[in-house]
Structure 1
Amino acid sequence: MAEKKIPMRKCTGCGAVKSKKELIRVLRTPEGEIKIDRTGRANGRGAYICDLEACFEKARKSGAIARSLSVSIEEEVYEALARELKNNG
């Protein structure tokens, strides 16, 4: 029996390639809302980051999350994402 392929994704902060389950998905919904998708199945465009505050800050400073989601992200949204990562991490 063939082994099941494990989906791999790249962290937008550090650039490490890891399995999809090891990373956290930042989602842009079809309505334009930016939020954390812990399930990895919600509808919308996603960007992946490691579950480390350093990776999130690096992606935030470089604008990698906004680039991956093809949208400009306001500072208040970044703050809300940071709080949600700390609370659920």
Structure 2
Amino acid sequence: MDAIVQMCERGVFTLPTEIREKYGIQSGDTFRLVDLDGIFVLTPMMPMVPELAHEIEQARLEAGLNTDELLRGLREQRERYHSKQYDPPA
């Protein structure tokens, strides 16, 4: 599909309704604009939080941990990492 869009005063342009409907683009969606030497590629930024939350929940269930145990383990891991990165050698 070809579409012609016009840049407005503040650098805003409107995607045609057909494209928004075809791809389910909603007001407030975020996109990455890549400049390939004068060819612009616009790609949607997919939110990763829901996917990551699902993966963490799956790992928690597979490990047989409750939420408190998982958080405790994460805190311990963070402390070990921090001490390796930032504490001076003894």
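Here mean count of other Cβ atoms within 10 Å over residues 33-40 is compared for structures 1, 2. The highest value is that of 1.
Matching task: -10000 is the computed value of helix-only ellipticity at 222 nm (-39500 (n - 2.57) for each DSSP H run of 4 or more, over all residues; to 500). Pick the structure from 1, 2. It was calculated from structure 1. In terms of FRET efficiency 1/(1 + (r/R0)^6) of positions 1 and 25 (r between Cβ atoms, R0 = 35 Å, to 0.05), the structure with the greatest value among 1, 2 is 2. Taking relative contact order in percent (Cα under 8 Å, 6 or more apart) as the measure, the highest value among 1, 2 is held by 1. When mean count of other Cβ atoms within 10 Å over residues 9-16 is computed for each of 1, 2, which one produces 8.8? Here the read-out was taken from 2.
Quick check: 238 is what I get for volume of the Cα convex hull per residue in Å³, calculated from one of 1, 2. Which structure matches? Here the read-out was taken from 2.
No lab work stands behind these numbers, since they all come straight from the coordinates. None of the values given here were measured: they were computed from a predicted structure. Cβ atoms are built from the backbone, for glycine too; each structure is taken alone.
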